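All of the numbers you see were taken from the coordinates with simple rules; none came from a lab. Since we're looking at a predicted model, the values are computed, not measured. Cβ atoms are built from the backbone, for glycine too; each structure is taken alone.
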Structure I
Amino acid sequence: MLRNDVAILDVGSSSLTVMVGTRGVNNTFNIKAKGEADYAGFQNGEFLEPKDVKMAVGLALSNAEIEYGGKIDEIFVGVPSEFVSAVTKDIAVNFNRRRKITDNEIKALYKSGNTFKNNAAHTCINQSPVFFTLDDGRRVINPKGNMSSNLRGFVSYILAENNFIDFFENILGSFSVKCKGFISAALAEMLYLFEPSVRDRYALLVDCGYITTSVMLGRGDALLFLSSFSVGGGYITGDLAECLKISFSEAESLKRKVVLSWDAKENDTYDVAGREYISPYSAIATNQIVEDRVTMIANYITKSLSLCKYEFPEYIPVYVTGGGLNYLKGAKDVLSRKLGRKVEFIGPNLPHVTRPDYSSEIGLLNTALCFEEGENYIVYR
């Protein structure tokens, strides 16, 4: 790989994506290659068909290498929320005199709080500050260059399951690819999708994917809270297939036509084109099936947020990303009613890249590039 190129592996709930890119102008990216491979995904913290994951990784790597025109020899791996947890700590380090804060003092503070080494079940993969406090009581996100006799930090550590780390290190090793580090996909999305000024006031993000959904509260450069549950947009397709006795592909096509805000009448239908004929489906029945599942997802989000020990303003909206709900017309209004909060859909704001299901891979690329540029987000194993 060329010197400034960075590769990431995004482990989604229905596909694996390898992307190679560099930093572009005006906070954009130069995407040099992308390779994808579908696979069975994961549920409740376990891969549904673990033996096929290696094949999918190999295919995604191969597809990316063909487009890249060379060997991908090192890569950052994104870790889904079902395999990580967020732990916050209030840490302080004292100096023998007032001094200018540099990277060394910040690293010392991070290190003093990282008590997770040699843990049998988890490894600390990421660290980032909610805020720092100087000896004069000032709170800052970046203390570098300030004079202080001590440094206090409210820091978030992301812990990943060792089983996940070992699993992917072994897979990548079999393809002679070095794993440069692991990145929480949730943290990467939070850092990329929201401006620092928004995160400083708290940011509430829900990533609803095909099989799994993540709920996170961010502040500063960190995750205060992270939870996940194994229900996503694919369950809506499954509900339609089961309730209407149709194929999964027909159900997926029908889901794409749904408009939950439609006040449908008894004879109104959604017409789905098949191979030989067009099939009509009751709009009332279809909308009810879909709304019931969206309501269930909203209830799970509410339950997840009830576990958060941090208070956050009632006025901040819930931002929703991922490919599970963002394409479902009218889903935003249903979620807003059920959650009792304003709901906004969010995705990357890049030329030709705006789809919300790209949030994870673009966020991972951004965080990997930030690390290469000197940020301390990633902790080596």
Structure II
Amino acid sequence: MARGKKNRHVGIVGIGETKFSSHREDVNQPEMIHEAVRQALDDAGLAIQDVDCVVHGNMELFEMVHQPDMWHVLGTGAYGKDSFRITTGGTTGGTLVCAADNLVASGMYDVVLAIGFEKLQEGHTTGGITNMADPLWARKLQSGALTDSAAVKLIEEFGEERAKRAAMTYRIIMDQHACLNPNSHRAFGLDWDQMDDLITDSPPLIGNLRLIHMCSQSDGACAMIFAAEERARQIAARPVWIRDHITVHREETLNLCTNYYPNNPTHRFAAEQLFARNGIEDPLDYFDVFEMYDPSAWWGVDWLRDFFLLEGDSHLKLVEDREIAIGGRMPINPSGGVIAANPIGATAMVRVAEAAKQIRGNAGPHQVPKTVRHALASSFGGTMWTVLLMLEDELDGWGMP
């Protein structure tokens, strides 16, 4: 979506999130989804009759239920309404937000409800991931989401001790954030005096990736309501505006075609394109908070460089100086991030929802202690897919031509 191409501005007017947990045995899928939908409707002060369209997403393969949206009308309120089902892997939640934004901006609908969920206890996540990869061409993916590629990269560039301490610093900060968020699945109360023990004693997964670094699988749902500008201003005292978003896909096999495809990580390519078309020269200075899809602490550290277009060891210094903490220069994941909760179909939507809460100033105990006007949210999935979204508190300065 090029800047200025929207027919209408779109505002986020309602947000709902369940408590995230390893097992939600107390509810079935529609009941769990209904919790988030009910919260979002109440947050917006709307009834389900006010919603024109429902966009629904999860990873069907993980729960082993085909076309789950057909069953979930009991919890989504989609019966009799236009509805879309979307699945794009780990980026599903971000894709849902982009789709809802486009549906409203296009003029097709005035109010759209988007729902992302996962109940991962009811399926086999790793089995699903490994069976999606071609056994010949995509054999590098047969370990599923477990990889220490970022660790290898950081260790080769900055040395083992510095890289390992940076990754664990990131991990402890994320846990401290998670302990502030009542919806977190994993909040351990980690402290700085545990760093050396965590680096050496946490159970290894693969290479330098240890259990403490890695996200888990969670049950939970997130729902968001999007409205066209006129309706958004009627519904919400403070809508959060979707300024722009970009989606970049790159399959593993495209590495064979470097003569055509840009040889950039998808995160950096997405950031370069998005910021350039919005006139943002210094993203680290412009944005007030970033909700990043960080499947592991190693990736979290590494990806800071790409998303903020940094060079050298600037990204490591941000972590080492604890400037990514909730009170730092660039708060990263005040919610605790993906390492704190990972209901895969909802995970990327939670990043957008949490960024929007920060702009509204009602994130609760994990609210950033400064005025948040500009927020960034990312999604990650598939074979290095990226969705990157910009949220704003006001429309001033970037209206449509």
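One of I, II was used to compute Kirkwood radius over Cα pairs in Å, and the answer was 22.1. Which one was it? That value comes from structure I. Each of the structures I, II was assessed by relative contact order in percent (Cα under 8 Å, 6 or more apart); the largest value belongs to II.
Using the calculated result 2.9 for distance in nm of label points 7 Å out along Cα→Cβ at positions 334 and 366, pick out the matching structure from I, II. Please list the in-between numbers first.
Working: I: 2.9; II: 1.1.
Clearly, the read-out refers to I.
Between structures I, II, where is FRET efficiency 1/(1 + (r/R0)^6) of positions 174 and 302 (r between Cβ atoms, R0 = 30 Å, to 0.05) highest? Across I, II, FRET efficiency 1/(1 + (r/R0)^6) of positions 174 and 302 (r between Cβ atoms, R0 = 30 Å, to 0.05) peaks for II.
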